[in-house]
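Values in this text are rule-based calculations from the coordinates and carry no lab data. It should be emphasised that the depicted structure is a prediction, and the values quoted were computed from it without experimental measurement. Cβ atoms are built from the backbone, for glycine too; each structure is taken alone.
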Structure I
Amino acid sequence: MTPRHRARFRERRALCAALLLWSFLTGSAARAEPVRAVVELFTSQGCGACRTAEPVLRELARQPGVIALTLPVTYWDYLGWKDTLASRPLTDRQRAYARGRGARQVFTPQIVVDGSGFAVGSDKSALDRLLREAAQHGGLPVPVRSERRGDRILVEIGAMPEARGDLRGDVWLIPILRSRSIAIQAGENGGRTATYVNVVRGMQRLGTWTGQALRFDVPGIQTETGDADSWVVLLQGTADGRPGRIFGAAKGPGL
């Protein structure tokens, strides 16, 4: 190889290394983008009105800074079709939200933003307003990070700026089914195929948070509940056992 060829080879190798580094850095930045809002949709396959909320949540789920979750509830199962994705803990979660705000009844479709803003799930203008208000109030103030390392999942929770002495919260690891289409055969949606995104398949409490930084190292199998293929981590305030404001969140792979 002549000196000229060696020089060209070194230039090409340097260029390739630079491109690889740029790709790594930009990819890491995309993965590390902080979550700015968490949206929960309480819904049911037996609820005729819920079909108008599904595309709203699918649109939200495509936004990098948003965690959009589907939480199927059980209380419409008597209408002729048993929801195949619903579970009692998700129904209990919605009822706990209702008790916390003094509401006597629950309904579907209902959207909850950051644990503290409530609207009809199909009302996009109300949802946009809640998201704007959440951003104006500081969004999610506590950094949360999660990653898989081999057969383990590392969860890191940051500290709350100027944490109060009475501050309490729960750290949740939530198995997620990223997409599922269901052929509904009876009830108000009989004959329709519904497509759901980011379906919650369980809620596993990792521990209590009091405003200080925390770290959890948990078996990856805890995210493999049922047919789940990803996970979400939520840091949520609590009062009298009821869910309150969400202070931080992190997405798992593919979300």
Structure II
Amino acid sequence: MKPFLLLATRVDDEAADEEYASFLAAGGLEPQQLVRVRLESAPMPAIDLDDFAGIIVGGSPFNASEPAELKSEVQLRVEAELGALVDRVVERDFPFFGACYGIGLLTSRLGGVVDGTWPETAGPTTVSVSEAGAADQLFGRLERSFDAFVGHKEACTELPPGGVLLAGSALCPVQAFRIGENVYATQFHPELTRAGILSRIRIYRDNGYFAPGGYDGVVEAIEQSSVTEPAALVRAFVERFGS
């Protein structure tokens, strides 16, 4: 099978390596089956979509809704490169899965609204699959209600034209949507295990994903959680498009 492509934007090496390992595990992939490109470290190389089974965009410390004047040169470059790639992906309806930062990227690029209306503190949340999600080839494999790990300062508040709502939650109405038949985005992190998010919040402890002084409470909520269902999405994506 052709490899999948993970486009990453995390500057911290530990966070970047753990994200890669998480997608490998969730997708049941070997390292040669998931090519990683770290966009924060160098410009995007030429990407021939025909070389890959699908594209995955992971999370990021970047926020799509920040004013341009507050974005670093690296973020502006990454957004321009990813935006141009998204245009090609959507035009071709090429297999794409964007997690967290990926939903902000798709929403803003395709004419939806992403802003700070629906932030969620890092930790578990309960996600409900919509009627359209229950009929979807990926989301239809999930329970209609399941727990997932989140942690974000912005979210989609208005779907882009043509977006199909697949899942939502009480604190974030748009947890997932689809464009066309093969382009997916989730607000939650389907790749994260309990150990993975505990490591993630330690690394990003001072990045505003929970209230000052709230670290111990966030850790306690995560340790008491049971999150197993979301990884099935990554596996379903790999199985559907990797054959």
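Computing distance in nm of label points 7 Å out along Cα→Cβ at positions 103 and 207 across structures I, II gives 1.7 for structure II.
Computing helix-only ellipticity at 222 nm (-39500 (n - 2.57) for each DSSP H run of 4 or more, over all residues; to 500) across structures I, II gives -10000 for structure II. Among the shown structures I, II, from which was the value 175 of volume of the Cα convex hull per residue in Å³ calculated? Attributed to the structure labelled I. Among candidates I, II, the computation of mean count of other Cβ atoms within 10 Å over residues 63-70 that gave 12.2 used structure II.
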